[in-house]
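Listed below are the structures to be examined.
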Structure P
Amino acid sequence: MDTLLVIRQNYSNFTPVEKKIADYIFEVEEQILGKSAQEVAKDLETSTAALVRFSRKLGYAGFSQLKQKLSASYAFHADDKKYYEEVSDAETPRSLKNKLKVRINHMVETTNDALADEAVEKAVAMIKHKDLLFVFGIGASAIVAQDIFQKFSRIGKKVIFLQDTHLFVSALAVHQNDALFMAVSMKGETKEVIDIAKLAQEMTIPLIVISGREDSTLAKLADCLLHSVSGEDYKMRTAATMSLMAQLYVVDVLFYMYVSKHFAQSYQKLQQTKDVIKKLEQ
């Protein structure tokens, strides 16, 4: 994983001291590679222990390993030293393509690490076990919910995708014995989604959650959590873009795992939908 993007991604969760260290890394850039822990601590008026704690919070053994990873990031992106920064008013198509490429690669790596194999297997079994799959999300998460609807409908799964909350919960109530609810929320704190999840819980409807926050209100309600990743802490919408792509990536993993487990039936249904679409296009 790219260390500078990891720092960006976790910035909002840092303590004031950790934010000070992160800001220093972004400010001095490659100069930090030639500095000892004692020199950096002196520059920041903090302790070497704080640098070690910061490094370990990012998953490294200590400050020396953090510098090694930073060195690798700088070397790999020698032609674009500002790849990790916010989108600015001085971008070129090439610089934007590079920034997005780096973020997409980073998103795939971090999502693969966050998404537990056991959770994917459990979600597949839950979807197979119930006749009706209800999916719901608000805003950008509605795009993910619609993708679930589109994919699983094409392999013969009965999927309910409604954005009117009253109609959605009414349908849930009528079909509660046959229903599975899949809720999508990037931060896991969207009120409408949480309210529906709690109603589903009261009706003993199993709940699968796709979210970037393991400790969110919605995630804590889940019978099965498919953990994506949240985007970096940027002012522009690149963070939301990466969060959305991470959730779509999780849906792809879930879908293809389901197809793999039920290959013959899924293939037959996909072929049927392809054939009928071809007739429509003639």
Structure Q
Amino acid sequence: MINEKEINRLLVVRGYSSNTIRTYLACLHYFKNYFMGFEIDQLTKDDILAYLFHLIQEDYSKSTQNQHINAIKFYFEKCLGRKKEYYHIERPRQDKKLPVVLSKHEIQSLFQATHNLKHLTVLAVIYSCGLRVSEIIHLKIKDIDSQRMVINIRKAKGNKDRQVQLTNQILALLRRYYKKYLPVNELIMGQKGGPYSASSIQKIIKRTALKAKIYKPITPYTLRHSFATHLLEKGTDIRYIQFILGHSDIKTTQIYTHVTSTHLKNKKNPSDALNFFYLRI
């Protein structure tokens, strides 16, 4: 029987992030309801594969399918102590989609369309430091080191710490923000004094993008993707970009080599030799 309190305790002890814990518990709750009336602990591999096929039929995304697989494997392998090979599940491959990237001009337009100091600070820090949404939400005032000109990112994805560059412009912006809002603990405070929410940041960037007349499907991660791509286009070493972004695998960082425009600008296109303007259309 799935004991959600015990699973929550095990996830916390093993250092899983709050977002991952919420996701796993939600997946296992759905899993339990799907097999209502059955003994969950007695399910076979074929039962689990049938459940995954149900998710596919219901048109769940591949990332959601993977979340369910991870949650199920955690329950059977970590909570029940079953052998990994017995519960091995063929994982669906992730769609290989290139990230959406804004040009430097579009980034500038986005900032100019932001007339709220807190909103500007959020967007500027995400872009200039290449942060994940969860990382800016959990930034504390003490993480800003103006002496060494770095920002300390603590317990990021994979429970790892890292440092990113604090530029003079961002430091000046943070000082203006601090004087106006007087945050106490979290750098970016919500209306009730606690940390800012991810959904609030989502709304900020979507509203601001419309004001800036940017019609690409952008999210806060678009700023992170754009930061990495712009660094690569400037000739920054990919290993440095990997470190700044906090990627454990260089292959994750290499996706940005496919979205840079630098490798296209210096290539001759065969259509350059053709004349498209002789027709009177």
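None of the figures in this text is laboratory data; all of them are computed from the coordinates on show. Treat the numbers as computed from the prediction; the structure is a model and nothing was measured. Cβ atoms are built from the backbone, for glycine too; each structure is taken alone.
For helix-only ellipticity at 222 nm (-39500 (n - 2.57) for each DSSP H run of 4 or more, over all residues; to 500), the calculated result is -19500, so let me know which of P, Q that is. Don't skip to the answer; put the middle values down first.
Numbers: P: -19500; Q: -14500.
Computed on structure P.
Computing semi-axes √(5λ) of the Cα gyration tensor in Å, for residues 57-192 alone gives 38, 20, 14 for which of P, Q? Display every interim value, and only then the final one.
Values: P: 40, 19, 14; Q: 38, 20, 14.
Traced to structure Q.
If mean count of other Cβ atoms within 10 Å over residues 49-56 is computed to be 18.1, which of P, Q is the source?
Details: P: 18.1; Q: 14.2.
Structure P accounts for this read-out.
Kindly point out which one of P, Q the value 3.2 was derived from, the read-out being distance in nm of label points 7 Å out along Cα→Cβ at positions 161 and 225. Don't skip to the answer; put the middle values down first.
On the way: P: 2.6; Q: 3.2.
Of the structures listed, the value fits Q.
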Practice task
Could you figure out which one of P, Q the value 12.6 for Kirkwood radius over Cα pairs in Å, for residues 153-200 alone was computed from?
Solution key: Q
Exercise for the section: Work out the source of 209 here, i.e. which of P, Q gives that when volume of the Cα convex hull per residue in Å³ is computed. Expected result: Q
